[in-house]
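Next come the structures, one after another.
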Structure 1
Amino acid sequence: MTKEDILRETQLFLLDLDGTLYIDDAPIGEMPKTLQTLRDMGKKLVFLTNNSSKTEAEYEKKLRSIGLFEEGDGVYTSATATEEYLKAHERGKRVFLLGTEPLKEEFRAAGVPLDEEDPEVCVLAYDVTLTFEKMRKFDRFLRNGVRFVATHPDDVCPTRDGSMPDVGSFLALFERSSGRKPDLIVGKPFRLMGEGAEARYGVKRAAMCMAGDRMHTDIRFASNNKMHSVLVLSGETTAETMHDFPDVPDLVLPDFNEILR
């Protein structure tokens with residue numbers, strides 16, 4: 001596909017964050033101008049991330065601070081998609097959420113009942129306040145057969161000081177300790193988050209475009225959900241490593257600003 005095809009057929013852009021829009025909190029090139037031009041063209045912008053360590057409000061605050069978020073934009077995280085899944089399919093069930101305190105408050109505000117003593121569902125989010133006692137309790141519930149849901153599968157989270165263990169690493173730990181793999185993973189690259197975005201924003205997935213820098217999450221997510229896809233080479237993936245994966249993006253750009261050039 002050409003840039004013109006993507007722009008003509010896309011109503012809603014799902015935008016990955018680090019490596020796609022900014023690096024170390026610095027916007028890539030003229031990204032604020034690029035996003036504003038897309039808004040002026042009538043495109044809906046949704047900032048989509050697997051990182052479930054922060055709430056939507058925290059992400060909005062950060063994106064505003066670096067000039068990327070405007071009124072009318074959206075934020076959609078794997079944590080939000082998990083909340084929506086629980087409300088639709090596990091309504092009223094008691095949940096043990098392994099996550100940060102702000103995320104717990106977001107779950108409570110969404111109407112998800114949290115219970116760390118007798119849960120019916122265990123949810124593994126990206127808990128950057130993780131302690132051994134939390135892990136031990138979570139592991140015990142898994143060994144007792146409680147339903148197991150993970151927000152996303154990323155092994156590591158990139159930072160300016162190097163990568164940190166992410167939910168995928170925790171999944172490997174709990175598999176070794178409890179013998180359990182998750183019954184369900186919500187975030188990219190799986191279909192559930194795409195279905196959630198369609199329901200939330202009222203736009204068919206065929207009219208969405210996922211733009212991101214990772215083949216195994218962003219582009220696989222687009223393929224699984226039959227969305228358009230733009231791979232940017234401003235982050236993790238290079239022109240060489242993109243061929244190590246089975247999916248083929250609709251468009252490959254040096255960075256997302258090129259969508260308008």
Structure 2
Amino acid sequence: MSALETYVIGWRESVHAIADLCGELSAEEWASPTDCPRWSVRDVVAHVAGVEAMLAGTWTAPVTVAATGGKVVSPDYTEAGVAALRDRSFEALEVLLREAVARRATQLDPLPDDPTSLAPSTPAGVSWSWAMLLQNRAIDVWVHEQDIRRATNRPGGLDSTGARVTAVTFAAAMAYVLGKRVAPAAGMQVVWEITGPSGFTVSLRVGEDGRAAEQQDTADADTRLAMDLETFTVLAAGRRTADQVDVDVSGDRFLAGRVLAAMAVTP
């Protein structure tokens with residue numbers, strides 16, 4: 001299975017999960033605050049539905065937001081899409097999402113032969129390849145699925161394809177977190193031990209060049225951070241801070257605190 005196929009499977013699982021959750025929610029749950037700053041469950045659904053509908057070509061937000069260029073989607077663009085859908089009923093948002101997903105699935109079959117080629121339609125017109133677009137969509141919809149699940153006490157989806165795509169992507173970003181953001185002295189080693197059925201280990205040591213690289217031997221790690229997959233992704237997605245989650249810390253606690261405070265790799 002190709003990387004693009006994996007991303008599409010993860011995306012499909014999560015968007016259908018979100019659509020199914022929509023049909024279960026009470027009015028009070030739609031209004032519940034989520035870990036996504038300033039957004040209710042309704043806002044999260046509106047965001048996902050709006051982005052998917054714009055990519056599918058089934059809806060265009062009646063607002064104009066200047067594109068930032070490059071590869072970064074402007075927060076103004078994201079917020080404008082949510083605001084444009086605030087007058088839609090809960091039922092209408094679910095319909096918008098389901099129709100967009102159905103059309104988008106058709107558009108993605110077959111997938112492009114060259115994952116590095118530029119995708120013709122992207123959020124805010126950013127310059128993303130097909131690989132970047134589909135990877136980002138798989139991560140975005142899974143993270144938002146989890147936002148909804150936590151806000152409405154409906155756990156699930158932690159063993160899905162989207163969960164694996166997100167965890168692998170966030171794990172790869174820890175080298176940047178340690179080497180560039182935390183920037184401890186050369187030779188310092190940090191190990192993330194992700195527990196549970198989908199567990200894995202990330203072990204990184206800072207070299208003389210200041211870069212953090214994989215280190216197979218974990219026996220002499222300066223700091224160990226043990227947490228489950230949900231905690232790891234909540235921290236890396238910037239949804240909660242270290243004092244709001246359970247992390248088992250051993251070794252250099254000062255270094256651990258700096259690492260935990262720097263783990264958010266998405267806004």
Structure 3
Amino acid sequence: MEKQYRNASNLNARITLHERFSVNPYPLPRWLFDQLELPPDARILEVGCGTGKLWSENLGRIPDGWDVMLTDASPGMVRETQGNLGDSRCFGFQVADVRELPFEDGMFDAVVANHVLYHVPDLRHAISELVRVLGHDGILYAATNGEDHMREMNPMIQFLDPNHPDDGLARRIGAFSLEDGSEQLSSHFSEVSLLRYEDALAVNETQPLVDYVLSAMTLQEAVADLSGEELSARISRLNQSLEQELSALGVIRITKETGLFVARRRS
């Protein structure tokens with residue numbers, strides 16, 4: 001995890017695929033921002049902010065009175081985000097682990113966890129930390145994916161790692177998915193609702209798919225000991241397979257299952 005996100009290169013490979021080939025014309029960062037129903041003087045914490053895409057895509061829409069603290073466990077990600085957003089006075093930046101947040105109890109009106117909780121070991125403790133820093137009427141906005149999300153990528157990963165399970169991506173997402181997220185949050189929040197974002201990928205180039213596969217954390221660990229020659233041969237076989245599929249179908253379609261849990265505390 002630390003190596004995967006020490007800088008933005010792997011994350012950007014995945015973001016690029018979605019930005020270029022998503023069929024929903026209304027971008028996910030805009031849609032997520034639309035769901036933030038908060039007062040004009042809200043204090044907001046984002047955990048696992050990544051490159052700050054949620055905020056950079058909505059800079060002109062942020063109320064003047066909002067105070068937004070952006071955190072990530074990776075110093076490289078925090079530097080990247082600060083470089084993207086540092087000129088805006090409403091933002092603060094801090095390196096912080098979601099499992100041990102350096103903030104006072106009840107400090108925030110809202111916490112945003114955008115596609116991050118399924119990466120977190122000891123998720124129960126992490127959710128308790130989010131509850132701790134929320135005020136009595138605070139709201140958690142937790143975006144995640146469903147177990148079928150990007151399922152077509154599994155065979156592609158298997159070209160480079162034959163031991164990768166058929167449900168490998170689903171297993172990772174299953175730590176906090178659309179299917180089980182409500183149950184995990186309900187023990188901490190009095191009201192939990194799920195909003196779904198409808199989308200898919202229609203990809204007409206092979207290289208962005210290869211870049212996405214190569215960015216996968218589990219894959220990087222699996223092929224770390226391969227020689228450069230063997231890895232190049234496997235990548236070549238993957239490219240050839242994708243080119244054949246694209247030639248036959250005209251477009252490679254990828255399933256997306258994405259949504260947002262809105263979890264509310266009540267006084």
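Matching task: 3.3 is the computed value of distance in nm of label points 7 Å out along Cα→Cβ at positions 192 and 208. Pick the structure from 1, 2, 3.
Of the options listed, only 3 reproduces it.
If mean count of other Cβ atoms within 10 Å over residues 40-47 computes to 19.6, which of 1, 2, 3 did it come from?
The correct label is 3.
Given structures 1, 2, 3, which gives the highest value for distance in nm of label points 7 Å out along Cα→Cβ at positions 32 and 120?
1
Each value in this text was obtained by applying a stated rule to the coordinates, not by laboratory testing. Quick caveat: nothing in here was measured; it's all calculated off a predicted structure. Cβ atoms are built from the backbone, for glycine too; each structure is taken alone.
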